[in-house]
1. Once relative contact order in percent (Cα under 8 Å, 6 or more apart) is calculated for every structure in P, Q, R, which label goes with the largest value?
2. Quick check: 69, 48, 37 is what I get for Cα extents along the principal axes in Å, calculated from one of P, Q, R. Which structure matches?
3. Using the calculated result 15.8 for mean count of other Cβ atoms within 10 Å over residues 55-62, pick out the matching structure from P, Q, R.
4. Work out the source of 60, 32, 31 here, i.e. which of P, Q, R gives that when Cα extents along the principal axes in Å, for residues 151-262 alone is computed.
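Derivation of every value follows stated rules applied to the coordinates shown; laboratory data play no part. Bear in mind that the values here come from a model prediction, so they are computed numbers and not experimental data. Cβ atoms are built from the backbone, for glycine too; each structure is taken alone.
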Structure P
Amino acid sequence: MRRRKPRGRPIDGWLIIDKPAGITSTDVVNRVRRAFDAQKAGHGGTLDPLATGLLPIAFGAATKTVPYVMDGTKLYHFTLRFGEARDTDDADGQITETSDIFPSDAQIRAALAPFRGDIMQVPPAYSAVKIAGERAYDMAREGRAPVLEPRPARVDRFELLTRVDVNTAIFEVQSGKGVYMRSLARDLAISCGTFGHVAALRRLRVGPFLEAQAIKLDKIVGTDDIPPASPDLLLPVATALADIPALALTAAEAVALTHGQAISLVDLMGRIPGNANPDGGSVRAMAGSRVIGMCRLEDGMLKPERML
């Protein structure tokens, strides 16, 4: 049986899209992949249809680095509308409860502390969390309220930026992976004795990728009769790993790792980055100026994890 040849061009790299509101992350990936006529593409962290901002798109070999981008620091600004609970926990949902209680700035700031650091968070009912093999959002859409358990989340910063009016406030959040801004907004409002939902959300940073690098979607996606977009717009694959500690290797060590062999950390003494966690931490394996892959420090060994 003949193997089907992949459609599209084999291109590698990262494209940082400034996602507009009203479109899913998957739709953005599909439109950009067509624009580049690329064989393979994926995104580095879902944004809800309501949300705008950074959506990193990985092409080809860059898809191997997606997990490291998703593990990176995220920065968000979101607008919280007090007084209304919605079934989706954002403005796209239906109103389920209302309140005429609107907290003061002092009350809001006093309520923020428990939402910082390592917290437990219940995801929104309309989320991609799986329950016995089913997506929570599928259950919610069918009228079967999903029972979601609290899960660990890391929130490094959660600040009130601006009070727009009595029922509207804007916040800044810096967090790790898997933190739902809709849950933060919902739970903060409840802790203030009222209800609330996300009225607007913008992502400003994903790991090493910053807002200044983002390109508007309409600058990439044009009509069907134009040539494919230029790969010159893409950032190198290794850009995704820029904030991961780098470990310099000899030529022999690089060859050994690419063949799946582990290296004793004793042989690497003096070269192991000081900010690398020796108990399960990741490092960026370097052969000169070239990234050859990702490795893990574990059990006294440097173990190849994902080679590029």
Structure Q
Amino acid sequence: MKKTTQLRELLAKKEILVVPGCYNALTAKIIEKAGFDAVYLSGYGISVSLLGMPDVGLATMTEVHTVARYVANAVSIPVIADSDTGYGNAINVLRTVREYIQTGVAAIHLEDQITPKRCGHVAGKMLVPVEEAVGKIMAADAARKEMDPDFLIIARTDARGAVGGGLEEAIARANAYIKAGADMAFVEAPLSADELRKIVKEVAAPLLYNVAGVSPYLPIEELEEIGVSLVIYPGVSLRATAKAVWDLSQAIKTKGTQAEIDFQKQMKGHPLEDFHAFAGFQEIRQIEEKFLPKADVASKYEDTIGYQP
């Protein structure tokens, strides 16, 4: 089954779809291994991890598409990807959607900020006119119909916290984008559960909710009761990785090799303890035995020191 079709079937179920965020192929594989049915590729995560820079529209389409391709090819579950503003106007969006489909991701969200954009939970966001944003959604819909009608288009509006915006403007824009051909609405940065309830009630489409920044961190059970269809946790991988690397680096600085010994002890019994196996060395050994001359395979592993898959 195509991953696009797989994602649509997941969203057709009654229960809310819970999707943690990744920023590269490794973190996507971990999320899949942890048992989730889909993974979200964070634009914020790509910008910070790949460039070491904030999410203010500095990552190019080529850079983001490259990461998306790596992620989609590393996992067997559907990938929902951040596509920022589509990297330009409606003409750019046509190419953006076509190339995202070619990466293997199952869905993208497009937002209505100006280019360059910025993270949805920081101040200073500005929007393109609604007519321009509608045209971009129409272009996205046309492009996906050409290549894969099951590819999911999620329309994101940042109107709630943008300059001159507000909740009513966000709801109106979300409905306009759904009418233009989007499958799902993503109203960024509501400020309360009551605002979220109003959005779910008044937007005529399934809703994505982003657990981040200024929005309330509501329990999954409450989000499901409110009527949210899809909830993402975009920053979990990035923040967890950053904290772990910081903490271990500080420990090595003060304790040296003992810190690494202590860390290895902490990994005992952990699902990722055998990291070579997780990385896929066993599968490589199987491929070697299937396709390489037997003598060559034997020579690789006889009388050698190191991990033996």
Structure R
Amino acid sequence: MPRIGLVAGGGSGVVGCIGPALLDAGYPLSVHAAAREDVAALLAAGAAWSPAPAALVQGCDLLLTAFATPADADALLAGFDGAAHAPPQHLLVVELGTLAPREVQALAVRLYALGIDLLDVAQVDLAEGAAGGIGLRAGGSAAAFERARAVLSLIGADVRHVGAIGAGRVVAGCHRIVEALTVEAVAEALTLARRLGADAARVRAALAGGFAASHVLDVHGTRMLSRAFAPGLMAGTHADALGVVVDEAHALGLDLPGSALVAQQLNALVGAGDGALDSSALVKVLERMAGESR
């Protein structure tokens, strides 16, 4: 059974979920955080405290991280205090944060130079049931994926290897595009139905029986009608993720007009103080634009 290290905090809630799952499964777990109190629950549950990244790295086979920005990765690497230059044999870093594809690829190059392998893992929402679930999409070598598969399966109902480093983030970005634009389409359709005097609930049910059927129509459409906007995927989180996608496309000279439009609308939702609502609350932006007050 591999020894696992966990850097708490960063760019993904997945890291916070996986700690208890690892302990419940009997994995030896060491943790590090900027403040010890941030991982007090894990320590009380049996995790060991590592006072510095260097100690954490030297004591584990698998290191789980969640970087929100390249600066987060820089801080950890700098904190190795030389340990990264002599890492444990076969150390694998499993990065679960929100770095863009190019950023995680650059991190991989730096780690490879130190003899450290990297697997980039991104989260997607699954369509099974209204509550959904977590799917994990991994980029990296097939060997690295197989080493991490058992651990990832503790939190992901659907864990897949999707290609080389960066591919996990690419899949996640594409997932957010399709999800966001479909939410926008459903919000527009239901807003139009109401303005034309139709029963929006019956319109949604009728669409669900045709080619326009989708999980977003089923789940988010129902949330829009019932005004039940408890997340789900928070609008602020979706706005950040879609913003990364738009920025990445811009760096490539690629125009994604639909994504850019919905990103602006999600940002408007966040600016109105609704960032903690489910992303289906995007309908509120359209309603405000239409002069409706609901």
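1. Working: P: 21; Q: 16; R: 13.
Across P, Q, R, relative contact order in percent (Cα under 8 Å, 6 or more apart) peaks for P.
2. Checking each candidate, the match is Q.
3. Q
4. It traces back to Q.
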